[in-house]
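**Student:** Input: structures, listed below.
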Structure 1
Amino acid sequence: MRQEILNKMKQTANYIFCHPEVAEQEKESSRALAEFLLGEGFDVHWGTGGFDTAFLAEWGEGKPVVGFLAEYDALPGLGQNVCSEYSPTGGPGHGCGHNLLGTACAGAACALKDRMAAEGLHGTIRVYGCPAEETVIGKIRMNEAGVFDDLSAAVTWHPFDRNRVSYDIWQAQDIKNYRFYGTAAHASRHPEMGRSALDAAELMNVGVNYLREHVADDVRMHYTYTNTDGPANIVPPFASTNYFIRSSKWERTKDASERVDECARGAAIMTGTRVEIERVTCNKEMKVNRALAETFYEEMQKIPAPSYTEEELRFAAEISDRAGFDNGGVYFTGLEPLEESPVPLSIGTDVSDVSHTVPTIMLSAAAMCKGTPLHHWAATAQAGMSIGEKGMDYAAECMAAGAYRLVKEPEILRRAWEEF
């Protein structure tokens, strides 16, 4: 990979880290990535899938069409100074490393372009600037709009604490809002005239907690109240909750979600209130592809995993100690073997829906030390420093090398589509 590309990646990732923006507000972040790609000879078009902060960057012509899925949204409340102790900034932050994620995808596309141009290879490279992954809507709506339909394969990665092909079944998710409407009354003088929306929400949650005994082991249902204000001497006329319902199969997620709906309707009947159910978004489970996984693993084996300076190892030791990570003093390791069977994960991503449209491959690279959880201040801290940068560079090289194989060897894509 050209040093110039690596320099641009470092500058872009740092800029996005220093200008964190939450879902659908990623104006500066998306612009930074688009300018990077424009400067490398890509054509850029905005408004992909109906999002103001989504773009499509393209170079080349003809088949195959390889698409890199870039993300760049930050998380609310996870702003963190780049240091080894908890030092919040009070705003959003890249606790999932998306400043690195999108930038590595752009870098990989540029490296692939250089190689294709040098060898006179035909094909099209695309980088999809994908907003709003953290709210699980970006690629869902883009996929529904058909923007990935003509891809030969989709390629992406995610920052984690280890290096591997992500041969994982990311969870199928159903995300819903429940709004209960009752009747206000003086809670002491005329309680008989009130119909408590809060009672309904609480009874719904009780029902869901009993439901947990009667769903499959991999089903997860978690909720929060999204309004809690109002004095206790007024019967609450409104209450709302947000639910995430997940499992490793959409059929199980859908079944559990429908039963949660019934808990909500039953609670409304019991309390004489009314409930509105809003589906915020949903996604299927990840559809893994063995042909792509084996190809990219072969390339990852050829690329040395990052090595770390004494200063970086000291930082990892300090942050592990202060955050309480149980890594036994082993902060970084090399490439992990490719599993024989898919690995169920307890998290979800909107990449999963793309994997049901075209063969999709995801890699993982260590952008943080062992034991660092995502959505944590320590993940933010490492995403803004050289530890995160090394993971980003490694991921970009691995993605570019694997994607080159797809362009150079049509047989791989044929096998990937047969499996798909």
Structure 2
Amino acid sequence: MTDLNKIFQSQIKNLLQDERKIAIAVSGGSDSMALALLANEYAKESGMKITAVTIDHGLRPEAAFEAIKVGEWLAKYGIKHHILCWEGDKKLSNIQAEARSARYNLMADFCAKLDIKSLLVGHTLNDQAETVLMRIMRGSGVDGLAGIPAISNVFGVNVIRPLLQLNREELRAYLRGKNQEWIEDPSNENTKFTRVQVRKLISENPEPQLFTQRLADMASHMARAKDYIEARISERIKGIVTFHDEGFYTINISKFKELHKEERLRILASTLQHISGDAYKPRFDNLEYLHDNILNGNIASGSTLWGCAIATSKKQREENILFIYREPAAVMGDMEIINNSQIKWDGRFLCNVGDVKDKNLKIGALGKSGFEALVRAGFIPELLKKELPAEMQLAKLFMPKKVIYTFPALKTLEKVLAVPHIGYYVDENLRQVFCSENVRM
């Protein structure tokens, strides 16, 4: 076994749990090709089953051919391979971010269908260094400088990065030793992208390898600091911040004010990111402006930030409570769906649809009109009577109706069929075939 294999196997054993099957994202570039071959060696020894996935983004004419070529290469090693295509409209103004989101959505769907819990991706030491340097240039704090995590979760799938301590040149040398080709993505040379500019900046340093290592070391130090801060805050916020399964947060304002400013800012950033379903946190200057308004009591009923509504209650018994929930105007539109599918809706909910008899099915926000129609029909959600946890030491809290408007509903063209988060089902059989869970992106 080569040293590279030993390093890889040590890393992956630390990162994986007891999975017996995993998926691997393989673009055909040197990093992902090396990842696939290293994972294949590990699978042979451990008995684990692996499946490779290539995304055809449809952005270049050659992409389809390249995806097929990747499959041919992997077949030589006995690695199963699937091609997933990104279809639909593409917003070219922010294409890299759009492509990333589409890529992870497609791969998460694929893993869910095959009951695969972990997905390996090929981020390397070089990617880590580039990420940290980009975030330094943007003025990021501890969280940003912590860089790319070794493990993250995307809609219930563990995204694992076992190459973060390996240099790209090491991986290419490994591929050359196996006479294995790889694909060079032309976008890696396009200097209109910030990452390409940063990569060039690193390569022009008098000691690029040392510079790369130092940036990666910084990420490691900052990640450790981030973990400590988050662990401390998670203890401190008990009885102060409450997440409700229906998809909104409540914050005890007087106790919130007693926290350190760093704790308050982090709480706001994480709640806004979670409720919005966004992959990123809001800009610091906007976050600080919201923070200061909360402390000064200047939160208006129509305050919004990052696709979220921020409001205090007009009810006297709830005057010490801050609500953070999805802004109704920012909610994703209706999605046409089919039976036996898993849908990620609005970046916040994972919806599973079984065999539904009705035709023209859609998932979309219940909305004000939909809610009012249910009330007229005699349905009043018990959630409107829900009490806060005892530790909040407050009287009964009534959920803002606007929160309910943003819940995912199973619909047809004519009617609402089900809204699991308020316990509404036009037919009790739907309880078994449609469910929805609030999750983090």
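**Student:** Out of 1, 2, choose the structure whose coordinates give FRET efficiency 1/(1 + (r/R0)^6) of positions 156 and 228 (r between Cβ atoms, R0 = 41 Å, to 0.05) equal to 0.65 when calculated.
**Tutor:** 1
**Student:** Quick check on the output: 2.4 is distance in nm of label points 7 Å out along Cα→Cβ at positions 108 and 220, derived from one of 1, 2. Which one produced it?
**Tutor:** Considering all the candidates, the number was obtained from 1.
**Student:** Moving on. Check the numbers for distance in nm of label points 7 Å out along Cα→Cβ at positions 148 and 404 across 1, 2 and tell me which is largest.
**Tutor:** 2
**Student:** If you don't mind, another one. Taking Rg/Rh (Cα atoms, Kirkwood Rh) for each of 1, 2, which is largest?
**Tutor:** By Rg/Rh (Cα atoms, Kirkwood Rh), the leading structure of 1, 2 is 1.
**Student:** Could you figure out which one of 1, 2 the value 24 for relative contact order in percent (Cα under 8 Å, 6 or more apart) was computed from?
**Tutor:** Answer for the origin of the read-out: 1.
**Student:** Matching task: 19.4 is the computed value of mean count of other Cβ atoms within 10 Å over residues 260-267. Pick the structure from 1, 2.
**Tutor:** Source structure for this number: 1.
**Student:** While we're looking at this one, here's another question. One of 1, 2 was used to compute distance in nm of label points 7 Å out along Cα→Cβ at positions 140 and 196, and the result was 3.2. Which label is that?
**Tutor:** Only structure 1 yields this read-out.
Values quoted throughout were computed directly from the atomic coordinates according to the rules given, and no laboratory measurement underlies them. Treat the numbers as computed from the prediction; the structure is a model and nothing was measured. Cβ atoms are built from the backbone, for glycine too; each structure is taken alone.
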